[in-house]
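Listed after this line are the structures, all set down as structure tokens.
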Structure I
Amino acid sequence: MGRRICISVIGAGGEITPEEASTAAELGREIARRGAVVICGGLGGVMTEVAKGAKEEGGLTIGIIPGDNPAGANPFIDVAIVTGMGIARNVIVASSGDAVIAVSGKLGTLSEIALALIRQKPVIGLGTWQLEEGRIENRSIIPAMNAEDAVEKAFALIWK
């Protein structure tokens, strides 16, 4: 068996809407159903919900924690990787997935999107930032209609 596919899921870490929570949880379930690993920042908001959804389907979750204490991870994280790097850990989150899916988000999410695009990772968006097509080195955020569509697009782009 080869290396497992990893999908980084990024998004708002604080308060999120019920719709964002539902979308993130469904993303986690869809990723786990396909046997891929969920990578996220390991804290709250979208990160908690995507990890929770993945765990509901028996998936593996990895949290890239900004601090020094693995106990700071949300309860649905299987592997907490402590960095002591604060927001600089966004580089690791954005770089570790074979594809990146963004759900809503603020400036931290935008930084992860930019980092992923710089590394030529496919970035799929659900209710997140929009970039003017072709303005960023001919790369853009690929819009998705829902969680299933986002995961389908991520896998299709990984296999290219």
Structure II
Amino acid sequence: MITIREANPEDRDPIAHWQVAMAEETEGRSLPRDVVTAGVAAALADPSKGFYLIAERDQVPVASLFVTREWSDWRNGWFWWIQSVYVEPNSRGIGVYRAMHAAVTARAMEAMDRVVGIRLYVEQDNARARSTYEARGMHATAYRLYEQGLLS
């Protein structure tokens, strides 16, 4: 049985662990655990940064994702960005992400502030993730993501 709940400060270490594992798995990047842990703690302490959802399988945390907001003047509403998705390997392919995505969508539909869409970004070569997101009704956009790093 899969249940979804909002994360709390006690979830800091598992979320940080999953983020370090995701960076290694998807990008071959080794993230400093102390920096990631501090970042997760900061987000958990400040709702304006976003919110984490935790998926539990038989009452054991097995996945998380992070939702942030972006204002769209074109649409006079908010886009919710799904970020930092990680599902434990032994819990993949059984509907964990599907349940988390449904929870995000339901929250967005019920939000008092106008949510006009849900977005995310995915590594170009991550075919399994792309397939998962497309199965949830998401589609690739015409936009290309650019980035300028300011800190190491």
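For the read-out distance in nm of label points 7 Å out along Cα→Cβ at positions 52 and 116, a value of 2.1 was computed from one structure; give its label from I, II.
Traced to structure I.
Tell me which of I, II gives -0.29, -1.47 when you compute log10 I(q)/I(0) by the Debye sum over Cα atoms at q = 0.12, 0.29 Å⁻¹, for residues 44-107 alone.
I
If you work out distance in nm of label points 7 Å out along Cα→Cβ at positions 4 and 140 for I, II, which one comes out largest?
The maximum falls on structure I.
Figure out for me which of the structures I, II the number 2.3 belongs to, where distance in nm of label points 7 Å out along Cα→Cβ at positions 12 and 36 was derived from the coordinates.
I
One of I, II was used to compute distance in nm of label points 7 Å out along Cα→Cβ at positions 60 and 100, and the answer was 2.2. Which one was it?
Answer by label: I.
All of the numbers you see were taken from the coordinates with simple rules; none came from a lab. No experiment lies behind these values; they were computed from the predicted model shown. Cβ atoms are built from the backbone, for glycine too; each structure is taken alone.
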